[in-house]
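Chemist: Input: structures, listed below.
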Structure 1
Amino acid sequence: MVKSHSPDDLIEFIHEPDRMIFYYAPFEANAFSHQIQTYHIDSTYKLLRSRIPFYAVTGKFAESIVFPFLYFFVWPDTSENIQVCLTAYFGSINREPSYFSMDCAPQITNAVETAIPLCQIIWCGVHVLRAVMRKAEKFQDRSNFETFYNLMKLLVFGSEEEEIDHDEVYNNLEEILNEEPAAREYFDQQWRHHLDRWMLRYRNEGDGTNNISESHFKVLKHQYFPERRNLRLDELVIELYSSVVPSFLIKLQIKGLDSERSVKVIKKVTRDFEEMTQFKDGHS
C-alpha cells in the first residue's frame, strides 16, 4: 500500500534491521509552505503500537488554520532518525524555516540543529517552566526556588503589566543561584548555554510556545482517532492519506489560500479519496 517513492507526495518507508522510518508530506502543501515563519514539531506515544513515537511538523496560517506539513514515525527515537525525515522534507520544498518551536527533548533539538543549521530553535516556554518546576529539590531554601521560578517566568514570557529589564532580571536570578550550589549546577548544565532558545529577548518573531502542535494532536486523537490506541502502522498510514490530510487541505481551500491552485488541489484530493475508498471496499 505504501510506495517507496511517490511522484507527487513525499512518502517513504525505510525498514532495516536496526531502524524503521516512515515519512509523508502531501505535495499540495508545497504551495503553502512559504507562508509559514515558525514550524512546530511534537510527538505522541499514544497512537501507535509498541509506543513508537508519531511526529507531526505543523504550521499556523493567519486564518488560524493549523496544517500538518509532515507526518513521520521513527524507531528508535533518535536524533539521527528524526533528522532523516526533516532533511527529506525541507530538501523537497527547497527552503529552510526561520524558526522551529519544540519542547526541550534533546533528540528533537539535535535533529533540527543538524538538519537545519541556520534555523533558530525556540524551546516552548511552557515546557521550560514545567522542567524548572520539576527541579525544586535542587534548592535548599523554598523561597529561593519560588523567586527563581518567577524570574525564569519573566525571562521566558516577560510581563503584561510593564516592560522588564532583562539584564536586571538575569542578574537577580544569578544572585539566587549563588546561594544554591545544586541549583547553580543544574542551571549551568541545562539553561545557561542555550539562552537564545528560551529567553524572550532572543525570540525575535518566533512563537514562544508549542501549543500549535499540541492542539493538532488533540484534534487527531479526538476527531480522527477517538478511543483508538495501539494502532498498526498501516492503519495509521491509510487514515492519514485517505482522511486526515485531505480534510485539512479542503479547510485550506475553503479559506481561499492560494486560489490559483484550488482546482488542481481539490481534484487530486477527490481522486485520491475515491481511489482509497475503492481500495478499502475491495479489501473489506
Structure 2
Amino acid sequence: MDMNNGHVNQAMRCLRGLTAAFFERVQKHNPGVSCEVVEVSPRDTNAPIPADCDLYLSSGGPGSPFDGEGEPWTLDYARLLDGVVESAIQGGADRRALFAICYSFELVVHHYQLADVVPRADRKFGVMPIYTTPVGQQHPLLSPFGDRLFAFEHRNWEAVNLDERRLGGLGGQLLARESRDGISKGRAILGLQVAPGVEAVQFHPEADRAGVMSWLARPEQAAAFKATYGEVTYHAMLRTLDDPRRLARTYALVIPGWLGRCFNEIAGPRG
C-alpha cells in the first residue's frame, strides 16, 4: 500500500525490490507457489484496498495522520486493520498479516488509540539509532539486533504516552523506542507488536544506501541536516551508510524477516 499521496519517493522502489527478492526465494524453494503483487495508492486515489491478499506492506508518507479522517480510504484502512487482526486471532489457512511503516504506523496507533500522535517541535530526519526494549530483543522482528539498530527516519509526527494497558489488551507489545530510558533522547514509540497479525514501526526499515544518498544529494536536505545536527554528525552518518552492520543490516533483516516469518505461518496450514 503506497501511502505517499502521489508524492515522488524512494520507499516504494525499495519495497518493490524487497518483495521481488522475497518472491524469488519463495519460488526457488516452492516452484509450484504462485506469487502476485497488488499495489494500491489509497490516499490520492481512494482505490479500494483488496481484502483477499495474504501479506500487506503499508508504506510511510507525508502529511498529518489526521488529514484523511472520514474519507473513504481511511474507513477502508480501518476495516482492513480490524480484519487482519481478526484473521490472525482465528489462525489457520486464512490468516493475514500487515506491516506498517512511519505514516502507516501513525495511522495504526491512532486507530487503536494506543498513544498520543502529536506533531514534533521540529522534523527528525537522517540515519538514527533505534533502541529495542527487553521485549523487543526477544521478538522475532528485532531479535537479530540486540539493544539497538540503525534506520532512516524522516518524520514531523510522533507517538508518545503509550497506553500500556490498552496495548496489552490487544495482545500487543512495545518493541522499540527513541531512547533507551524512554526519555533522554526523545519519548517517541518506534516499534510495536500492535495486535495479532499487525506489526508497526515509526522508522524506515526499507531504506537502503542508494535511497538515503539520493535524499542527501538534494542540497537543501544536506544543509538542513547539518544545521540541525552539526557537521560532525553529518559525516558520521555518511560513515554509517558504508557500515554493513548498520543501515544495510536493517534493510536486509527487518522486512525480509517479517515476510519470511509470515509466509511460513500461512504456508503451514495450507500444506
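Every number here is computed from the coordinates shown, using simple stated rules; none is lab data. None of the values given here were measured: they were computed from a predicted structure. Cβ atoms are built from the backbone, for glycine too; each structure is taken alone.
Chemist: To test your reading of the models, identify which of 1, 2 gives 17.9, 55 for Rg and Dmax of the Cα atoms in Å when calculated.
Modeler: Details: 1: 21.3, 70; 2: 17.9, 55.
Checking each candidate, the match is 2.
Chemist: Any idea which of 1, 2 comes out highest on FRET efficiency 1/(1 + (r/R0)^6) of positions 84 and 140 (r between Cβ atoms, R0 = 30 Å, to 0.05)?
Modeler: Working: 1: 0.10; 2: 0.95.
Greatest value across 1, 2: structure 2.
Chemist: Separate question: One of 1, 2 was used to compute volume of the Cα convex hull per residue in Å³, for residues 60-163 alone, and the answer was 154. Which one was it?
Modeler: 1
Chemist: A further question follows. In terms of distance in nm of label points 7 Å out along Cα→Cβ at positions 36 and 228, which of structures 1, 2 is highest?
Modeler: Going through 1, 2 one by one, distance in nm of label points 7 Å out along Cα→Cβ at positions 36 and 228 peaks for structure 2.
Chemist: Using distance in nm of label points 7 Å out along Cα→Cβ at positions 52 and 156, single out the structure from 1, 2 with the greatest value.
Modeler: Top value of distance in nm of label points 7 Å out along Cα→Cβ at positions 52 and 156, among 1, 2, belongs to structure 2.
Chemist: Of structures 1, 2, which gives 0.30 when FRET efficiency 1/(1 + (r/R0)^6) of positions 20 and 148 (r between Cβ atoms, R0 = 25 Å, to 0.05) is computed from the coordinates?
Modeler: Working: 1: 0.05; 2: 0.30.
For FRET efficiency 1/(1 + (r/R0)^6) of positions 20 and 148 (r between Cβ atoms, R0 = 25 Å, to 0.05), the value 0.30 is produced by structure 2.
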